[in-house]
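*Asks:* The data blocks that follow each hold one structure.
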Structure I
Amino acid sequence: MIAGDVECLPFGSNTFDCVVDTFSLCVFPKPLEALKELARVLAPEGKLLLLEHSRSKLPLLGWYQVSCKNDWVAIKCLL
């Protein structure tokens with residue numbers, strides 16, 4: 001395990017094929033900066049997987065969460 005600041009991760013750009021964040025965007029002081037940094041370390045064809053328990057206060061991310069709500073319900077039923 002490598003400790004790092006989510007706003008300045010100790011990895012090069014385009015390093016990972018998959019980045020996972022669970023239940024933490026709501027506690028980061030600057031969630032938009034955290035998302036930008038996660039995107040920076042993600043490879044161009046990589047996947048960003050986010051799991052949250054509350055709606056984001058960031059307008060665009062909050063909209064995305066609500067717009068995907070029905071898809072999530074469908075996925076959850078298959079688990």
Structure II
Amino acid sequence: MRIVSLLPSATEILFALGLDREIVGVSHECDFPSQAKTKPVVIHSRLPHEASPSEIDRLVSEYVHRKCWRSWRQI
């Protein structure tokens with residue numbers, strides 16, 4: 001079995017169940033237990049880690065606006 005875990009809580013549970021050899025990828029947020037850091041990261045955040053809350057709000061709003069505009073134009 002091959003497992004990709006995208007939730008930190010799920011990654012922790014998988015390690016607790018002894019399935020660490022089955023885990024082939026994790027998200028950028030999976031950092032516990034420490035062995036999770038040795039697994040390949042298969043997804044990263046689009047938002048800069050150092051972004052302030054107002055920057056995050058602006059970036060998310062711009063992204064949603066672009067997606068909605070593109071969807072509306074296809075109708």
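*Asks:* Given that distance in nm of label points 7 Å out along Cα→Cβ at positions 1 and 33, derived from a single structure, equals 2.4, which label among I, II identifies that structure?
*Replies:* Label of the source structure: I.
*Asks:* Thinking of I, II, which structure, once relative contact order in percent (Cα under 8 Å, 6 or more apart) is computed, gives back 31?
*Replies:* That value comes from structure I.
*Asks:* Quick one: helix-only ellipticity at 222 nm (-39500 (n - 2.57) for each DSSP H run of 4 or more, over all residues; to 500) came out at -11000 when computed from one of I, II, so which one is it? The partial results should precede the final answer.
*Replies:* Values: I: -11000; II: -13000.
It traces back to I.
*Asks:* A further question on this structure: Distance in nm of label points 7 Å out along Cα→Cβ at positions 49 and 65 computed as 1.9: which structure among I, II?
*Replies:* Working: I: 1.9; II: 2.9.
The read-out comes from structure I.
*Asks:* If you don't mind, another one. Can you say which of I, II returns 13.7 when Kirkwood radius over Cα pairs in Å is computed?
*Replies:* I
The numbers here are math on the coordinates, done by the rules we state, and not lab data. Just so you know, these numbers come straight off a predicted model, no measurement behind them. Cβ atoms are built from the backbone, for glycine too; each structure is taken alone.
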